[in-house]
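Next up: some structures, all given as structure tokens.
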Structure 1
Amino acid sequence: MLQSSNGVVDFSVQGTFDPFQVGLYYTKVQLGTPPVEFNVQIDTGSDVLWVSCNSCSGCPQTSGLQIQLNFFDPGSSSTSSMIACSDQRCNNGIQSSDATCSSQNNQCSYTFQYGDGSGTSGYYVSDMMHLNTIFEGSVTTNSTAPVVFGCSNQQTGDLTKSDRAVDGIFGFGQQEMSVISQLSSQGIAPRVFSHCLKGDSSGGGILVLGEIVEPNIVYTSLVPAQPHYNLNLQSIAVNGQTLQIDSSVFATSNSRGTIVDSGTTLAYLAEEAYDPFVSAITASIPQSVHTAVSRGNQCYLITSSVTEVFPQVSLNFAGGASMILRPQDYLIQQNSIGGAAVWCIGFQKSRVKG
């Protein structure tokens with residue numbers, strides 16, 4: 001990995017893709033004075049950084065991830081201050097639906113609902129974030145910057161469960177309340193981040209604010225004027241053969257489109273793309289491979305390497321960029337049956353209609 005000449009703000013990455021183990025990726029942030037460390041899920045599908053606060057109702061007290069859960073206490077940080085409704089930063093959040101205001105207490109607040117039905121609410125505070133910047137030659141410097149983040153005092157749904165509990169969510173969206181936008185406006189980091197998820201069992205990866213210079217990276221443009229990171233997916237090929245999927249399936253609209261969302265555990269395909277995709281995979285493997293259905297997913301029982309049995313898949317984007325998926329990238333290994341490994345399609349059929 002090569003860093004840009006201006007350096008990158010580095011965040012460690014932990015967690016794995018496997019929904020039967022962790023099913024999420026998280027990083028560490030240090031907030032306040034003195035600094036307190038928080039483990040927060042990396043989410044490119046939302047904007048705001050929030051952590052559980054000491055007044056939280058419904059927040060887990062322990063985590064099945066074997067990490068210590070911490071709670072932010074604004075009163076214990078000498079640099080903490082609440083954000084008032086009159087603050088311009090709150091107005092920015094209101095315009096992007098990331099904030100609300102209560103005339104009763106003049107407090108800039110928020111309520112978020114996530115795609116899995118979970119939710120959180122709280123109020124905004126400003127405090128120092130501690131940053132680790134890496135330059136060429138692995139030279140590192142430590143610094144701080146004031147950022148606005150959420151102090152959650154209520155959680156609902158899956159956020160209340162302890163099995164995969166973390167301290168909060170780190171939103172990397174495009175709106176003004178995101179940390180990357182705040183640091184960019186202060187001239188501390190460019191409005192660019194680089195994120196790589198390791199797909200093996202050990203997990204981890206890369207998360208930096210700034211550009212990584214890597215010769216083998218291919219680029220495709222974002223769809224403009226969208227609240228999320230939408231890409232123009234044009235076709236899917238299995239074993240070099242383009243699937244017969246109507247182009248309208250991939251078109252961006254209010255209810256459709258290809259979104260890069262690191263906070264979603266699994267990948268989803270619209271039904272019109274999912275069915276021909278699964279059929280093409282099944283048709284391309286030897287007839288000696290037994291098939292099964294597990295937890296509603298198409299699965300295969302194999303006794304050899306998946307790379308010998310299954311084809312490559314290509315996701316083809318605008319501008320000629322293609323993302324090549326190896327079998328282990330689109331299959332998830334489950335348990336074994338009679339000495340045969342069970343591998344299942346990792347994509348899910350989307351329930352969204354549009």
Structure 2
Amino acid sequence: MIRLGSRPISSTKETTAFGIFGVSPESPDGSRICYTRFLATPSAKTKDPVPAELWVCNHDLSNHTKVADLSIKPIHNAARAAWVDNTRLSFTTHRLTRVLDVENGSDLVEPVEGDTGHEGHGACILYWTVDGENPSSVAELDADSGISHTIVTTEQICDVYRRDTGRDLEPFSVKHLQYSTDGQLICFRLHGPTTEMLSMRPDGSQLHVYPAQKPVHQLWFDNDTIMGAWKRSPPEGKRSHFFRWSLDGEVIEELAGSISHGAASPDRMWYAGETCEYFDSPIRMALYRRGETAPAAVCFDHDFADITWERRYHVNPAFSRDGTRLYFWQAVSDSKVEARFVDLHGLLDK
């Protein structure tokens with residue numbers, strides 16, 4: 001098995017991190033990288049916001065520039081920063097979703113109260129409203145106009161859940177909002193006593209509950225199929241291998257071996273993620289060729305379980321726009337995590 005050496009994005013003494021798994025920290029043209037610098041490392045299960053900063057650098061790691069001050073809560077996906085285009089970033093800082101011009105650090109639209117999900121589609125950014133006065137909803141912010149509109153309300157989600165499952169839905173929030181690759185579908189998962197996945201059209205139509213066990217850490221594979229970890233137990237088969245499914249819950253293919261937080265290369269020929277279950281160690285970042293269950297390469301392995309699991313600095317892999325780099329969060333001590341990457345040119349050429 002090939003072992004790949006990783007490099008830190010920054011030489012700072014503070015903990016650094018990228019965003020949510022599967023979302024590239026690179027701008028669409030690949031020229032710049034965004035990352036979060038944490039100014040404190042919280043204790044396990046802390047409820048307090050953590051001070052942090054949003055930074056941008058060039059692809060060659062030059063010209064590091066702070067673009068925003070942050071207050072991060074929860075920490076495990078950092079600022080959830082995602083590029084809107086080559087000069088605009090969306091991110092969340094303590095219940096406010098903002099769109100920022102990286103050239104001068106200015107807000108381009110009025111911030112909205114809500115939590116973003118994965119990256120947007122063009123100028124459209126999904127978020128879960130949390131203004132504290134009105135019932136929450138899935139909404140979409142237009143980064144060009146600054147106009148937001150509701151896609152589906154809490155009441156509509158509850159009605160559909162009752163229709164599809166025959167059960168009442170207890171209080172919940174929404175996580176992992178994400179568009180399909182062509183922007184024609186949206187999926188999200190419930191957060192609360194139940195964690196089912198739902199999907200719908202961008203106008204809120206065709207809302208329905210996924211009719212099978214939800215993949216762990218699901219992502220869109222393409223326009224109408226999803227991928228993620230299939231958390232099974234004996235005698236069913238393999239632990240947490242990475243699969244692809246239809247929206248009808250049918251298995252299409254086994255993409256890779258053991259993965260929890262996963263990412264797929266743009267051409268969908270490579271997959272990456274940690275090979276262990278939650279709270280296990282050693283924590284190993286592996287790369288798989290499509291359809292192979294044994295890793296082709298390992299990027300790191302370590303036993304820093306406390307900062308990874310209890311303090312929730314998850315590994316959150318993501319590929320570069322051209323598929324020649326893999327970015328991830330790598331614990332380097334019991335008290336520090338670094339935003340790092342490996343160059344894949346040597347592996348891809350084999």
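Every number here is computed from the coordinates shown, using simple stated rules; none is lab data. Remember, it's a predicted structure, so these values are computed and weren't measured experimentally. Cβ atoms are built from the backbone, for glycine too; each structure is taken alone.
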Taking 16.9 as the value of mean count of other Cβ atoms within 10 Å over residues 83-90 derived from one of the structures shown (1, 2), identify that structure. 1
Name the one structure among 1, 2 that mean count of other Cβ atoms within 10 Å over residues 91-98 of 17.2 was derived from. 1
To which of 1, 2 does the computed value 1.06 (Cα Rg over 2.2 N^0.38 Å) belong? 1
1.9 is what came out when distance in nm of label points 7 Å out along Cα→Cβ at positions 35 and 331 was calculated for one structure; which of 1, 2 is it? 2
With distance in nm of label points 7 Å out along Cα→Cβ at positions 227 and 283 as the yardstick, tell me which of 1, 2 scores highest. 1
